[in-house]
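A.B. asks: Pasting the structures in now, so scroll down.
Since every read-out is calculated from the coordinates, none of them should be taken as a lab result. Since this is a predicted model, take the numbers as computed values, not measurements. Cβ atoms are built from the backbone, for glycine too; each structure is taken alone.
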Structure P
């Protein structure tokens, strides 16, 4: 293993910030508000968003430009910075950082799980999908192996039965901020190797979001809480954005309207649709959709 640059034991004089998505915006803004000098932001390239051909900046780039901070899309630009008093802060960057860069400047990373459980791309989603009752946010040293560095600070977080990915990620993000500011202000005071079973948080795919109505209502609810769960109705993709529990017994996939509640059968019970989105249409309440869908006693959701 390549030796890593030593972690700071005092306040960071300068910071290079490395991140891309929305969850990485608040830590950047908080560091600036706390008076830290952000010498450079390294982030993902501009991408086409939506149906047009024009590209736009990702959330971190947009925030950095608004704050007047120089931005780069090349992680190797870190090697051009003077390492004296420099600390790298990594939040959801999405790319492996080369050993020569980790030799040049010490780096810490905010990771949204109770490591070593859920190392990888989708820790919040996998915790919900697996039915975990608790998780955590960890600040770790960035090393050559993905999310395997020593834990420098951590805070636990309960997962509610109805927590969406957005809600849980938001709480974890808030828990991370004081931990980050403490390390950047005072240096590293605790450093513990990860212990326990390593579980990898694979990236969420369409397979994870495709609803199987022969699954239990609890499993289907977890899929919906990830966002963009889908099924098919009359051969067209049909998104399910919000559900609630129901007690009626119905055949798997069958659709029934009871007292204006739209119920769908699942294994051992049923689930109530609350907010849905037929293909090519805006979100709507399930009851409003059902009124216009001309449902019959044979109406069902399917896997295609």
Structure Q
């Protein structure tokens, strides 16, 4: 007599559905809070919709007219969005380059097995503390310190270095330096901790092998630490760049939303905010948002490809 043999697959219990169930809240939140608003933003950017005094104009479908107006020259002969994009990149670079360099040096210093620094938890806490301070509080502090009647001017006048108060908030280079300095102070601690975690995840035997082979500290840093730290560094640079492109609160409060002097510190998000708060021009605000999204995606892709090029597999050439 032949025995009935059951299919082995029928006896197993598939738990795949539970995995999909657990990740379902993320997709629901993403679709409701991110994807749908992004689609609606692009949709609204195709309409003329603004307020003129108490009169509401639109919504009226105008296609790509808002984008054409966005890249048209103003009365001064310049393209506003390009100018504000340049301001944003300059402010970000002035703060991000020192931030990453200092954070990388501190991360290497605190994780060095040769130095064996004690009390790393204490230093991590102290370094991270500026990140807990709200940007608005930071901006108000610097606004008070560097105002014409602030303590910095009082010290300069009392020491005889200047004859009258310096209007730091109305000088192009000083405003940019202050904005970049605040962004550096707020974020270098967070970057340091990320890089420290990346260095501590590297196998210690690789450093020991390099030392046995006679490599000095500089060679170990550039030949061992940096190549293995590159994935974390890529993540750090991309997130810092996206945050820099969205820079708003620090220059907004420091310059009272005017981007003084002569809009030299006006960022893209400040430009976007003017459309939302001043003219209620939702069509132009949507167009600026879409352009900002495209710029962020393009720059992130460029940074990712340039910093992670060594991880790509070489193309195989067909043999004939």
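A.B. asks: For mean count of other Cβ atoms within 10 Å over residues 24-31, which of the structures P, Q scores highest?
C.D. replies: P
A.B. asks: Tell me which of P, Q gives 8.9 when you compute mean count of other Cβ atoms within 10 Å over residues 16-23.
C.D. replies: Only one of P, Q returns 8.9 for mean count of other Cβ atoms within 10 Å over residues 16-23, namely Q.
A.B. asks: If helix-only ellipticity at 222 nm (-39500 (n - 2.57) for each DSSP H run of 4 or more, over all residues; to 500) is computed to be -20000, which of P, Q is the source?
C.D. replies: Going label by label, the one that fits is Q.
A.B. asks: Can you tell which of P, Q yields 72, 46, 32 when Cα extents along the principal axes in Å is derived from it?
C.D. replies: Structure of origin is P.
A.B. asks: Of the structures labelled P, Q, one was used to calculate relative contact order in percent (Cα under 8 Å, 6 or more apart), giving 15. Name it.
C.D. replies: P
A.B. asks: Can you rank P, Q by mean count of other Cβ atoms within 10 Å over residues 160-167 and just name the one with the largest value?
C.D. replies: Ranking P, Q on mean count of other Cβ atoms within 10 Å over residues 160-167, first place is P.
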